[in-house]
1. Hey, percent of Cα pairs over 19 Å apart derived from one of I, II reads 68; which structure?
2. Of the structures labelled I, II, one was used to calculate helix-only ellipticity at 222 nm (-39500 (n - 2.57) for each DSSP H run of 4 or more, over all residues; to 500), giving -23500. Name it.
3. Hey, distance in nm of label points 7 Å out along Cα→Cβ at positions 37 and 61 derived from one of I, II reads 2.7; which structure?
4. Thinking only about distance in nm of label points 7 Å out along Cα→Cβ at positions 13 and 77, which of I, II has the largest value?
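Laboratory data are not the source of any read-out in this text; all were calculated from the coordinates shown. It should be emphasised that the depicted structure is a prediction, and the values quoted were computed from it without experimental measurement. Cβ atoms are built from the backbone, for glycine too; each structure is taken alone.
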Structure I
Amino acid sequence: MANFFETLPDGWTIYLWLIIGAMIIVAVLYWIRWGMKNEQFDEDIKYVMFDEQDKDKMDPAEYAKSRTVIKSQIESRNRFLAKEAAKHKSAV
């Protein structure tokens, strides 16, 4: 194997680095696309941790926002569960 690398012309390693760099870029683009399709880039996710007991600790606008975000998260979860149920029903 060492003999193989010695017979290669000078400058071959740059092509190896270019191929590896291209593979990394493709992998990153794939995972960003996956994250966008699966609602992973939600900036309002911080409101999900609040519940009814936090109402007195929050501004009314923040509390209303947290209720809206939680409602949308529940709807998203129900959509996901419905898709999964349909997928399992069609597989059976």
Structure II
Amino acid sequence: MEHTVTITANLGEIEEMMRRIIREEIAKPNDILLTAKQAKDIIGIANHQTFHRLMEAHGVHPVSTGRSVRYSKKEVEEIVNKRANGARRP
């Protein structure tokens, strides 16, 4: 389902909102980023297609680092914990 939202704001408000978002992002602790191979090793799967389906099923989106993509170690570990507790899918 798609929704349309219209926002009316002046440039000053948008600028302040962007600054706040940037400050919040900078304040977050840095997450370790993993290659697909590292993430697959942690999860315990070898098949690349299975890995991508699993990431998609759990709503994990790769982080683009320019020429390659990485996966959040925190999110990968959450998948491992869910699978360990018997939950194969979210």
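1. Derived from I, not from the others.
2. So the calculation was done on I.
3. Label of the source structure: II.
4. Largest value of distance in nm of label points 7 Å out along Cα→Cβ at positions 13 and 77: I.
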